[in-house]
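Laboratory data are not the source of any read-out in this text; all were calculated from the coordinates shown. Note that the structure is predicted; figures quoted are calculated from it, not measured. Cβ atoms are built from the backbone, for glycine too; each structure is taken alone.
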Structure I
Amino acid sequence: MIIVRPERLLAAAAAAIGCVAWIAFLRADLVLSHYDAKAHLVVARRVIDSLTPGWQQIGAVWLPLPHLIHLFPMQVDAFYRTGLFASLVSIACFGLTAFAAARLVMLITGSALGATVAAALLALNPNLLYLQATPMTEPMLLAATFMAVLALYEWVRGSRDEVPMRLGIVLFAAMWTRYEAWPILGTAIPASLYVSRRLGTDPHVLLLRAWQLAVWPLAAVLVFLIDSRITTGAWFVTGGFYVPDPFYEGQVLRSLAAVWWGTEQLTSRVPTLVALAVAVVLVIRALGRRGDGALLVPVALLAAAALPFYAFYEGHPFRIRYMIPTVAACALFGGLGVGMLRRVRADPKVGPYTLSLRHVGTVLAGLLLGMSLIQSPPWQQDAPMLLEAQWDRPASDGRRAVTACLAAEYRGEKVLASMGSLAHYMQELSHEGLDIADFVHEGNGAIWELALETGPAPHVGWMLVDEQAEGGDVLAQRLRRDPAFARGMTRVCEGGGVALYRRAR
């Protein structure tokens, strides 16, 4: 007789729900509505499809793993223009996240109900459902960090000296996915070592374990920093791609409030408060009972909140999707709360008419699922992530005039455009037959720099300028400082904040 583990069934159910959601968002033309969804496809495509192809095209602002996975599929026009392959990867990652969450609940509490609640809070959240239908990198982040935390938890409980290759690979992968993984693993790995020491591991053995664990994420960071230095000239790019928001810049309390408010908006108040309470209980149990020390490891998922807090404090404009990792962590802790209550045995001395904690666990499960379905149902049309994803839609509609203008006269000439601002528009123009190799952009190094130095006319037939987003792109700023930069070019049309210039005949 084949016994299927609950976590596998829940993972399959989450992936199935994800597929249904993808179909719904595809019909609504929302799969690629977020500008970053298109930009991620462009970064993967340009490694091969470029005037200067090569690994340097991966760039050094976004972490490379998602683009490496999509590199070859994105050379297929159908996948590049629709995002289909990238969406399928995101759906698979969604299932892996549900698996890891359910597995953690089963390992910690043994409660199938708790595991179901954790997976359901993930699979029924409209914001998570939307992201997992797109080429965005958050689904891969959740899968990598949840699997890393699961593997670390199992490793700590097994008290093994050797670090399995599987654990090392998932640590490396998480560090190459999104920056939120850095504070998560930066918390989870020390927590794992702390627990090992409390369980009586010899200091010399502990040092060996520490090295075997740390070498994987350290190697990932080192390779990324070297790549950044080679491709951008800086070890780490921290600015230059946004206009600082003075409302949050330097404001500790406002930045903290933004993280809390964003998390609450993406789920609902009750699950957020329950998750915070469960996390506190886990920490207390881990510090108070030596045998429960491993409970510190899953709490590290909340460390993802450190990144948006720091970003807002540094003046980065508010983006609600930055709180997606904490929302997923809240789903896990909700399931853990139900599971911990369900495993408590009723005391017969209390009496038959007293509600046992096991019954409270069932009530909590109903409360969490009920409140989530009421306040943030999966069919919610105005879910925060869907609204954020459509910020660019009015501009995209406006750019149709520019697209029509370019397509009518385009004869294969090169187009100067800033990929830092218009990567999403480059992807849109693929439907008109333009490849990334038809553009001169920052990734082309010396060619781009020469065009900026001498003006576009000697090098390209067209120029696209984003005049609005983040105060205007580098070309717009150059034109404001020096209108003669466009000498030999004629402004022919505009729309959606983008101006199109053509070389004078």
Structure II
Amino acid sequence: MITILQRPETKYSLDYYAGDPIFSGPVADLKTAAKKAQNKLQGRTIWMINSTAQGGGVAEMLPGLITLMNDLGIDVKWGVINSDDPEFFLLTKRIHNLIHGDETSNTNFTEDDAQLFESINRKNAEKFKTIIKKGDILVIHDPQPMPLGKIIAEEFGLLTIWRCHIGLDRHNNATDAAWDFLKKYAPTYTHSIFTAPEYVPDFFQNNYSIIHPCIDPLSHKNQDLTVTKLTGILCNSGLLPAYEPIATPDYEARIKKFLGDGTTGEPGETGLLFRPVITQISRWDRLKGWLPLLDGFIKLKQENIYRNEDDTNSSHIKRLQLSRLVLAGPDPTAVSDDPEGLEVVNQVRERFISLDSELQKDITILLLPMESAKENSLIVNALQRCATVIVQNSIQEGFGLTATEAMWKRKPVLVSSASGLKQQVSDNINGLMVMDPEDPFEISECLRKLITNPGMAYNLGRNAQRSVYDHFLIFRQITQYLELFMRLL
């Protein structure tokens, strides 16, 4: 059942990163840490296990993490659990939502739920037992494969770590229900990793570390793009008509855009290179705050005037008039562990088709193809670089790598006060923060500030990039993993 993915091809070596003066310091620190760890890790394989190979932050992080750790001489492999039973991912999505405090989800877990959760993991564990060996280290990511770690730990006596990427900085009936369901698996884990101390449930309080998610600055999603490369991506994916011959071929899978009647078609001209663009790119998850953001943009366009009558700067008004909203996420049919995606897409679509045609022209809703991970990442990169403002309006957010990616690109970000985003953004220092992500009026006002104050937006973006350099690049995350393995061994 479990799929062992091929080791990601090494795109760049650590020496290549070190050749760039921007990264030479962090790489030198990482190599020093690796030398200390190599003796204890010799002969061991570190297994990273999660529930999907594409879509979502964990699947985004693992390829770069695995590639660079192998470049350091450390054997790291990636496994993905599978299930043909859709009820399994409906169950794990419910656990995910409950951990984020969603009290609209069913908080009552039955014996059938527990049997389904364990049986799918047991089937995956049967194959995994044939390839794992004593002395290996097992890192289980998030709740979906949590029972697998318990099964393997009990039989092989391995060092096992549960890496939880989600959480909430307060407790309610929903979080209590989820943690009560999962806590029986905790005793078999050697250690746990969380993104913030506030996320740690009681049964892990004396046995956890904090490691923030990070980005690979040279991945397809984060690498610098020349103007030619940027426009080529836009043309190849269907986001821009080719006014001149393009050297690269069109992508086999093209982007879909919602048309005014709710059907999908080619995006055509979207104004990405010419207009102020407000962009949110994320999974189609109802906790990402899609509808309040859409309503906030609608209010921004409908008002389109300053409340202060003395402030009538025509260029500011023009920016508001020309601004467009881009909402983009993966084609929900291609993300195996998120059965809610299609439902959320349909909610956004219904709101969009209810608008008048003139307002629809200023809103672009995109379904991004997932057939090629590289092409998908390049499309996201291009969309982010074309944005004037990047939003992550999450109702709840474990961390929010989409915000990290935007900050690395020197973009001013507007984020919610969700606990994960507060780990990255300080209001009015390296971004703006909406206190209530479900309040369209507050969202509209923050968008207005960023669109009409380009100087402020520039400074926020500049500070944002520095924050990522200091705290959220992949070299720091690998160093923290190595230090943790050393301590536990």
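Some values worked out for this structure:
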quantity: Read-out distance in nm of label points 7 Å out along Cα→Cβ at positions 156 and 172, computed value 2.4, structure in I, II; calculated: I
quantity: Comparison of I, II by Rg/Rh (Cα atoms, Kirkwood Rh) - largest value held by; calculated: I
quantity: Structure (I, II) behind the derived value -13500 of helix-only ellipticity at 222 nm (-39500 (n - 2.57) for each DSSP H run of 4 or more, over all residues; to 500); calculated: II
quantity: Computed 74 for percent of Cα pairs over 16 Å apart, for residues 332-435 alone - originating structure among I, II; calculated: I
quantity: Cα extents along the principal axes in Å, for residues 164-227 alone from the coordinates reads 39, 20, 18; which among I, II; calculated: I
